[in-house]
Every structure is written in structure tokens, then in C-alpha cells.
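For reference, the structures are reproduced in the following blocks.
We did not get these values from a lab; they are worked out from the coordinates using the rules stated. Quick caveat, the model's predicted, so the values are computed rather than measured. Cβ atoms are built from the backbone, for glycine too; each structure is taken alone.
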Structure 1
Amino acid sequence: MKKQKNIFLLIIFIMSIIVSSFALKPSYSNNINQLVIHYLNVGQGDSIFIELPNEETMLIDAGTSSSKEFISDYIHNLNYQKIDYVIGTHPHADHIGSLSYIIDNFDIGNIYLPKAKTNTKMYENLLLSIKNKNLTITEAKKGVEIINNDDLKVYFLGPILKEYDNLNNYSAVLKIVFKNRKFLFMGDAETAVERELNDVEADVIKISHHGSDTSSSLSFLKKVNSKYAVISVGKDNIYGLPSSKVIANLEKLNNKIYRTDQDGTIIVTTDGEELIINREEKNDN
């Protein structure tokens, strides 16, 4: 009887260890054959960290300069020291503000920037960080492929033209296709660019320009035909974003809307079929 009791207690002990190990594992932690997209809460800016199903990583933008430690700590807390692909969508401070710091403090594989120039000190510092690490810039533009495998494709839809009337329209527009799931990242591209783009259908769209009504026209969103929309926007921002018009367009098309100012960091996980969306605890941005 005593022996049976000891065996029973041992089984209970082993089971408790197994259950604890699962409980301690974050729901968004990446495994091979999973795509995990972290839409980071960087306030009035954009930054998206992506764990690719081939065990590589990608960073799209890096918010303002005030976000550098938050972004760096977030990536380190996921146990990454290397970022295989870094994309600066366009040279505005709320998108590339912390890119120089990230490049200085991580092992970087590949850099993608559109052919858009500005004379700001921030942009000069970014180019200097790239030069100091002996990295080569690949131009982000339509037709450039980052990954092209059977189950995983990552490629640029824009920019398309060589010249635009403002920096927003030079935005690197990126699409990720993993098995049967599609994701669209719009940078700050405006309606003029939306009219040029093709192949935009997606399950999840990162809404352009923080939800400004200079983008996200109803006709474009109909083409995207998304089920979920993520808006990266600062709490109580002075611009009144996101625009009520954009929200109305998304609601008219039955999109489930996630906002970093309300939901904090938003984490999308998929195995290429099932899609799970979680909210991380908010920081103070």
C-alpha cells in the first residue's frame, strides 16, 4: 500500500512539472514552423519585430529615438542577439528613430531601405551605423524578394515609382505569405500609392500612417479584404489619430481592429493555418 502511495505521489510530481513547464512558456514564443509578428507599442511611431518560421528574424522600422531601449529589451527578452533582416520603410523620425541604435547593438544580416533621401541628422546617423558595420543597403522596391520558399514568401510591393511628392509615398510596402496566411505592412504609404499597388490581399493589414485619412481608402481596403487591422498609434496623440473615417472604413468591411494605444503590443501567431492574436501588457507610450 505504501509503495503504491509513493508511486502515485511520484506521478503527481512529474505531472506538476510538465504542467508548470507549459504554463511558463509564453503563448507567443516562436517555434520552428510558426510565424510570430510583434506589433510593438512604441507610441506615435511604427516598429514590428517578426519571428519567421525558418528561425530567422526581421525588424520593420524602429519608432522614435525614445523607443530604442524598449525595442532592444523586447528583442533581447525573446532571446535574440541577431536580426537577419532590417527594413526602414522610409526616413521619417517616427520610423527610423531607433534604427541606428538597433544596428549598433545587434548582429545584423541584411538592410533594406527605399531610395528616398533626407538631410536629417537622424538619417545621417543611420547611414553611418550601416557603414561602420560594413553592411550593404539593398534597395526596397517592387519586385525585390527577401525570401521565396514553398511555404514562406517575403517580398516588396512598393515603392513602384522612382520619384514621389513626399517621403511617405516612398514607403517600403511589404507582404509576407506563410502557407495560407497573408500579411501586409504599409509603412506610411498614402492613397496615391494605394492606387498603384497590386497583390494586396491579406488576412492582417498594418494600417498605413497611423490611421491617417491620407491612406486606407475604402476602395483599397476592399482590395485587401482583410479580417484584422492593426494600427500603430500613440495614446492621446496631437494629430487626432486614428481618423474616424479610417475606423469607419474598417468597420464597414467587418475588420477586427487592434490599436497599440489601446491594446499595447499586439502579437499575431500562426502556423500558416490557424491565426491567434494576443495583447501584451502595455508600456507607457
Structure 2
Amino acid sequence: MTAAASISRSRSNKRTAPVTVIPEVRQPNFDLADDVPKYWWDNDPAKTLLLAAMSASFPAGERFFIDSVRHYQSQITDPELQKAIRGFIGQEAHHSKEHQALNGYLEDKGIGLARLDREVLAFMNWMRKNLSPERQLAHTVAVEHFTALMAEEFLLKYDALEEMDPRMAPIWAWHAIEESEHKAVAFDVYKAIGGSEFVRVTEMMAVSILFPVFTSIHLAQLMKEDGQLFNIKSWAGAVKYMWGKPGVFRKLMPSYFKYYSPNFHPWNHDARDLVEKAKNKWLGAIISKKA
């Protein structure tokens, strides 16, 4: 059964949540050939290294997300949410694995991601030690909202994938599709265990600072190491793309701010039609079998 077909009404609460999607665990098979160009997104250093910096954070980050949800898994009595949790864990585990491989591939092309991966892992371990399990889960909920919006509004809606090398684009299409499919799981677990609204909202405030700051610092580090730090044309093009025209980050701001509403639910922003189109276009050639 496909994720789009595996829909049930969400658990009853005072807020009406539109749907719960059961994430589908896939086993992708990517062709990372030696002749993929170093700047594989639009032949542009800043755009390419932005996604490389994000990829460096995924292995450690996805493992943290899995652990934060799994901590509460035994407390969940809703069988549909249990299925969704298993799908979430399966998808995130594959994301961690595939991006670890991608990061090694990019390292071989001279993009130094190993240090960034270590920095992100150290920060994840700091949160494990210093934040309560509830706030760790709230952190996951916040980041999942960020990544789902970026997947839907940035990678799937605009022409970013078409601008990438055809061997690289399917990796990001697959990841974006699955980020959208499982975007509500951590949130639903948080609500099921009675998570505090104060913690949920304040953790998003923290993530709203940490996410862009870490990403910007890592991008600047990669640009410097690659001799592109003063490539004004590349920087200006990336800023224009994100904030000017088409302004993909600017256009996702309204959906971002909806997170602070007490009536927020991730599936209030229903992008399943967009995701279905992307699945039909990108997944056929890379999925060997279902897990």
C-alpha cells in the first residue's frame, strides 16, 4: 500500500488534524558515477555547497531524531501511530545511511564534510546529555517542520531538481519526498505523550536561530576551503534564488509561522499532490524494492 493510500483519521483531540500518513520505507539505488561534476547544482559553488553542508548534518541528525521518537515509542497505544513510527524510523535510518555514503563521495571530490559531520555529532551528543527527552523530541518536531517545508517548497515545487546533475537529483528528490511523508510523525508522538506547548514553541525559536546559523557557518567554511569565499557572483545568485526571485525561502515564511499557532498540525499544509507528482517522476529508476 502506498503512503498516499495509507491514510486514517488522526487521533481525536480538540484540534482536527487532517490526516495521518504511514511512511513507506524504500531502499534506493543511486548511481554516483565518477564523472558527476564537482558543482552538480546549476554548476554553482554556493548552491552545491549549501546542500553539501546540509548533507553533512544528516547522518548524526537523523540518528538523533530516531532516538528522540523511539524513547517514547512504548508509550504509544494508537496502532496507526505505531505503524507511522516504524515507517519514520525506517525512512530516517535510510536517510542517515545514504547521506553517509553521499558525504564520503563528496569528500572524494574534495569537499571537506567529515569535520562538519563531527561538529554536528558533538552538538547532538550535547543535546542528548543536557536536554530533557521531551525537549529533545520538541527539537525533532521543529527540525522536521523546517525540513518538510524546505523539501516541499524548495526542492519539489521549484526547478532545483531539474537544475541538478541527473545522477544527483534523484537523491534529493527521494529525501524530499520522504521528509514530506513522515513530517507529522514526531509531532503526533509529541502530542500523544502530552508534550508542553511552551517547550514546543520555545524549541522552535531555538531551532530558528541554530539551523540557519549552523548552515551559514558551514557553507562559508566550505566556500573558503574550496577557494570560493569571494565568489561574489555565486553568493549573489544563491541569495537571489533563496530570498529574491523566485525567493523560495521567503515564500515558505507564512507556513513556517503557522507552527506557532496552538491549532498547528503539519498536515494542515497538505502537499500530497506535489509529492505524488515527484514520486512518479523520480522514484521509478532508483527504488530496487520495498523494505
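Out of 1, 2, which structure matches 1.8 when distance in nm of label points 7 Å out along Cα→Cβ at positions 116 and 212 is calculated? Derived from 2, not from the others.
When helix-only ellipticity at 222 nm (-39500 (n - 2.57) for each DSSP H run of 4 or more, over all residues; to 500) is computed for each of 1, 2, which one produces -19000? Clearly, the read-out refers to 2. Among candidates 1, 2, the computation of relative contact order in percent (Cα under 8 Å, 6 or more apart) that gave 30 used structure 2.
Among the shown structures 1, 2, from which was the value 30, 21, 19 of semi-axes √(5λ) of the Cα gyration tensor in Å calculated? Only structure 2 yields this read-out.
Set 1, 2, criterion distance in nm of label points 7 Å out along Cα→Cβ at positions 180 and 276: the highest-scoring structure is 1.
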